[in-house]
Structure P
C-alpha cells in the first residue's frame, strides 16, 4: 500500500529518526523546490546535522505537541524516516493528547515495527494529516532495477536469490524482519530485532567458527518489504555499511526489490561494492 495521492503539498514534515536518510530526504525535497521541515526525535537524530535545516524537536509519546508543531509549520504531508530503537511503553512520557488515544497507541505497540508505524500513521491521518512515502517525496533515493555493479550474480547466486525471496514472503505476515542470507540453497540466517548489520555479523562469525563451510564468495543477502506492508513506512535500506557487512560475511552480493528499497549513499555503495567484488542487484517486484 502506498499513499493515495502523489501531489505533494509544500512544506513537507520529515519526522526524523537516526542515520543519514532523513537528511537525504530533506535534500531531495529541497532540490525539487519543496520545503522540508525536520521534526527530529530527541535521542535519535543528530543535532549537528539537524541545525542545517528548518526544524522543531519532538519526543516519542508527545503526539499532541507534535501535531501542534506540524500545524504551526504548515505541514499537512508527513513522512517517517530514519532509525529508532523502539522504547517500551513504560519508558514513554505521554502528553494529554496521547493519553486520550492510549488504547490505540497500545494496540499499535502490540506488533512489529510496520504495525507500530502504520498504527501511529493512522492516528495522525485521523487528525487531518497525510502520511506519504519515499516514492512520493524522494523517488531518486530508491533502488533501480537491474545490476548496478561490475560484478553480476552467477547462476548459483540467482537460485539463492529466489530461495531468499520465498523465505521472506513466508515470514512477512509475522512482521519479523526484511532480510535473509541464503548460501547454496541453505537459509543460514534471517533478520531479527537486531537488524541487517547484526545479521551479517552473525554470518561472518558462523564462518569463523566453521559452522558455514561454503567457499568465500558464495551466498546472497536478500532484502524485501514484508508481504502486506504499508510501503510508506520502514522500507528496507542498503548502503555502504551493508556492502561492508556482505563482504565481511564472505557473500557474493545483495539483492533487493527495486523501487521498494532505499539506496543510501548510492555512489559510495557502488564504489565499495566494486572494490570488494560484490554485486548489488535490484529485482523486479
Structure Q
C-alpha cells in the first residue's frame, strides 16, 4: 500500500532530502546540499511511502504568484518506477496547488522527463534556465481548474459514476465522486456534510461504504482495462479505524494491493479479487480496508 504523506518531523525531513539528493543530484555528482534551494521554507513537501514506511517518491510545490504553482523535484525510486507512482505524486502536488488557489502549474523538465509530463497534460512553453548551470530544461505548463484531475479513460470513469448513481443509490446520498484514476490508482472523495454525526465527524458506516465502493470501482475499471465484463459483489470486508474524519474524506486504491486472476472470467468462471483501500482525512491516513470481491460472469444471452 502506497501513501502520500507530508514530512513533519526533523527526521522525516532529513530522510526526504536525502532521498531527493540520492535520486536527483548524486547521479550527476553534485554534493549533498545541492538538492535544496531558497524556496524550501515556503514550499509544500510530499513523499510517497510503501507499507513499511520506506520513501519511494518525493516532490515539492510552491506558489510563484497567487495563480501559478511551481512543481519541482519529483523523484521515484528505480525499483518502483512504471507502477504509476510518478503520476500519483504529480496528482498529489497538483491537488495541493489547487487548494492553494493556483489555476496554472509550471515545471522545468529535463529532456528525460518531457514525455512523462506531456502524458499528464503539460505542454512545453519555452526553454528554461539550465539546472545548476549544466542540465538543460524546458518549462512546461498545465492549466488547472477546480474540477481538473488526473483522469485516465474519462469515458470509463463517467460510466462508473453513472453506474454508481443508477445501481448503488447510496453513492448519491453520501456525495461520493470519482476524483482521480491513473490506470493503477483510483481515488474517490465523499462529502463530510452528508455523512456527519453528532460529534462532527464522519459516520464509521459511511467510511466503510466509501472504502467498499472504491474497491468496487477499482475492479470495475480494471475489467474495462482487460476488456472483460462481469457482476461485482463484495464477499467480505475488514476495516481498521485509527482516527476520525473531520475535514476531507478520501479513499485510495492502488493496483499493487490487488490480487486475483481476471482471466478465469473468459472461461465463464467466477473470479476472486482481493484488494486494499486506504482512507484519509485530507493527507492524514485514518483507516485501512481489506476486501474480498467476486466477479461473476454475465449470464449467456439466449
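Ranked by mean count of other Cβ atoms within 10 Å over residues 27-34, structures P, Q are topped by P, which has the highest value. Source structure of the calculated read-out (relative contact order in percent (Cα under 8 Å, 6 or more apart), 12) within P, Q: Q.
For Cα extents along the principal axes in Å, the calculated result is 57, 40, 34, so let me know which of P, Q that is. It must be structure P, since only it matches.
Figure out for me which of the structures P, Q the number -11000 belongs to, where helix-only ellipticity at 222 nm (-39500 (n - 2.57) for each DSSP H run of 4 or more, over all residues; to 500) was derived from the coordinates.
The read-out comes from structure P.
Any read-out appearing in this document is the output of simple, stated calculations on the displayed coordinates, not a laboratory observation. Just so we're clear, the structure is a prediction, and the values are computed from it rather than from any experiment. Cβ atoms are built from the backbone, for glycine too; each structure is taken alone.
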